[in-house]
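Next up: some structures, all given as structure tokens.
Here, each number is a calculation from the coordinates, and none is a lab measurement. Computed from a prediction, not measured in an experiment: that's the story for all the values here. Cβ atoms are built from the backbone, for glycine too; each structure is taken alone.
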Structure P
Amino acid sequence: MFKSSSLSEEQRAAAVVLFGRGWGAKAVATNLGVGWKSVRRLHDMWRVRGDTALVTKPDKRQFSFEFKLSAVQKYLAGEDRVVLAKELGLSSPHLLTVWAGRYREQGEEGLRPKPKGRPRKNPEVTVEPESELQRLRRENERLRAEVAFLGKVKALRDEERR
């Protein structure tokens with residue numbers, strides 16, 4: 001179950017038992033005195049995974065672009081998300097909602113896998129080698145600043161001696 005869920009472990013366990021007895025999400029929420037949305041999400045997961053809805057998945061499955069696109073197209077065509085999630089073997093019908101939202105916002109690109117980690121530096125940007133004249137001008141400017149600094153230090157020491 002989601003770590004951010006507003007339901008406690010006991011409430012989730014009680015909800016699953018009540019779902020097994022034929023109770024709906026709203027009735028369970030009213031009986032437990034909790035929010036309806038979190039119970040509805042648990043109910044959807046229960047409808048897909050049965051009594052194992054409280055068991056967390058040990059690994060995070062990766063889905064191909066083609067799989068996601070096919071699932072979203074079926075979902076947007078009007079198929080029930082719970083039935084579709086069960087048919088596709090998804091852990092939760094909420095995945096379909098997330099994928100459909102990305103598809104609506106970004107199109108097919110939103111369903112493509114993103115590269116992991118920090119992006120590489122752009123190899124196309126190359127620094128042109130500095131010409132001899134530019135290097136000498138830069139060195140000359142640095143030496144001027146150094147002489148000016150040393151002159152000020154000398155002037156301060158002379159003032160202190162007076």
Structure Q
Amino acid sequence: MKLVTWSLATFHATTFVLAIVLFAYSGGGLGGALSGLNTFVGLGLFVALWATTYFTTSKALAGLDLIGSVRDREGYVRRTLRWGSRNGMAFLAILGIVALFAAVSNTRPGQVASGILFPALFVAPIALVVSAAVGGAVGVIFGFIDLALFGLAGLGGTDSEPTV
């Protein structure tokens with residue numbers, strides 16, 4: 001099951017990033033959005049997204065047999081909602097911590113509390129709710145895609161019947 005987890009986590013993270021890049025490119029805002037990034041930062045963000053996606057995908061798949069059990073396939077979508085929302089919040093937490101350290105290091109000491117920390121206390125709860133909703137929605141979408149891919153591969157058959 002470890003290969004399935006690695007494969008699904010990589011597929012989910014890569015497809016999510018690709019969808020965002022294509023959406024930003026079609027809107028014309030890709031150049032401005034990527035102007036402050038370099039290869040190291042971009043790779044770091046992708047690795048952070050992949051790591052949170054791998055962890056939450058492994059938790060969503062824990063104890064399930066998506067290939068051999070119809071009941072497990074039916075419960076998988078509920079798990080993708082729960083773990084997808086946790087993935088969104090975990091990735092936001094990583095982004096927030098990195099952004100907070102970058103902002104604090106680039107701000108004068110007298111302005112850190114009023115200019116960065118105080119506003120972050122108001123933004124963080126709202127951002128966590130939004131990230132949970134987006135992560136849950138994306139998780140459910142990927143859950144349905146996963147089940148469809150298992151079905152296309154012929155791995156979503158009926159429950160096995162014991163031989164006598």
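Could you figure out which one of P, Q the value 2.9 for distance in nm of label points 7 Å out along Cα→Cβ at positions 124 and 140 was computed from?
Details: P: 3.7; Q: 2.9.
Computing distance in nm of label points 7 Å out along Cα→Cβ at positions 124 and 140 on every structure in P, Q gives 2.9 only for Q.
A value of 12.7 was derived for Kirkwood radius over Cα pairs in Å, for residues 36-107 alone; which structure in P, Q was it taken from? Present the calculation step by step, with values, prior to reporting the outcome.
On the way: P: 12.7; Q: 14.1.
It was calculated from structure P.
Taking mean count of other Cβ atoms within 10 Å over residues 68-75 as the criterion, which structure among P, Q has the greatest value? List each step's numbers first, then the result.
Numbers: P: 18.4; Q: 14.0.
Once mean count of other Cβ atoms within 10 Å over residues 68-75 is worked out for each structure, P has the highest.
Distance in nm of label points 7 Å out along Cα→Cβ at positions 60 and 76 was computed and gave 1.0; which structure, P, Q, did it come from?
Numbers: P: 2.5; Q: 1.0.
The read-out was computed on structure Q.
The value -27000 for helix-only ellipticity at 222 nm (-39500 (n - 2.57) for each DSSP H run of 4 or more, over all residues; to 500) was derived from one model only; which of P, Q is it? Intermediate results must be reported in sequence, preceding the final value.
Details: P: -19500; Q: -27000.
Clearly, the read-out refers to Q.
Assign the value 16, calculated as relative contact order in percent (Cα under 8 Å, 6 or more apart), to the correct structure from P, Q.
On the way: P: 16; Q: 29.
Derived from the structure labelled P.
Assuming 78, 31, 25 is Cα extents along the principal axes in Å as calculated from a single structure, say which of P, Q it is. Walk me through the numbers on the way to the answer.
On the way: P: 97, 45, 27; Q: 78, 31, 25.
Corresponding structure: Q.
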